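Each structure below is given as structure tokens.
Values quoted throughout were computed directly from the atomic coordinates according to the rules given, and no laboratory measurement underlies them. Bear in mind that the values here come from a model prediction, so they are computed numbers and not experimental data. Cβ atoms are built from the backbone, for glycine too; each structure is taken alone.
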Structure 1
Amino acid sequence: MAALVLVGSAACVKFAPAAIAATGKTDPREVVVDEVAGQAVTFLAVPFLAAGASSAGQIWVIAAAGFGLFRLFDIAKPWPIRRLERLPEGWGVLADDLMAGVYAWIVLQVCIRLFVAG
């Protein structure tokens, strides 16, 4: 997951400015590597905290919850996520998704501790 965050972030910062110039959009939908990096942030510590999730069903629930939480925060954009979109070029495209991943990570960790590892 850490490698996905790093590689996805680097690719987004490097290539998003070209997509912005080509489409005229500040956050082009054609750029998806920012979503990969943000989603990977959501799952960074899951293997360590979900060690008690021995059943395939629990693992699927954790995966679905993490995906859903990331999408929720990415769409709702609570503070300061929307503000991060104003960063220049590829940084704005990336930063909002990384922060959505952080918010999803926090909520997912709480859920794992309460419902799976507890």
Structure 2
Amino acid sequence: MRVLPIRYSSDVEAMTRFYEALGLRVGSVSRPGGWVELPADGGMLAVHRGDDAGRCELAFETDEPLEDVAARLRAAGYEPGPVIDEGFGRSLRVRDPDGVWVQINTYERELYT
């Protein structure tokens, strides 16, 4: 599983330039440009266009079937939401012990790049 924080921004292009200046490189970009992946040694930062600029969401990318992740979470006493088909692949959300949503995704990059 790889760490994937999602940084929401009203100006994806400017935010991308900032993180490039910091030393990250641009990876996959959605066709409309509202999603940019910036791979790093320990994971990846995603910049996503949104009205809630400044918000950061903790997400993870996995190659494991999401149904297996959901079963493991349930066995540990957590109740994940349903696995949802998205424009980028599939997604599962679960609240951490503080009640904050955490997103676990599988990506099919050919769907959006």
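Looking across 1, 2, the calculation of distance in nm of label points 7 Å out along Cα→Cβ at positions 1 and 41 that yields 1.3 traces back to 1.
Given 27 as the derived value for relative contact order in percent (Cα under 8 Å, 6 or more apart), which of the supplied structures 1, 2 does it correspond to?
On the way: 1: 37; 2: 27.
Structure 2 accounts for this read-out.
Here distance in nm of label points 7 Å out along Cα→Cβ at positions 33 and 89 has been calculated and equals 1.3, so which of 1, 2 was it run on? Traced to structure 1. Tell me which of 1, 2 gives 0.8 when you compute distance in nm of label points 7 Å out along Cα→Cβ at positions 73 and 105. Value 0.8 for distance in nm of label points 7 Å out along Cα→Cβ at positions 73 and 105 corresponds to 1 out of 1, 2.
Among candidates 1, 2, the computation of helix-only ellipticity at 222 nm (-39500 (n - 2.57) for each DSSP H run of 4 or more, over all residues; to 500) that gave -5500 used structure 2.
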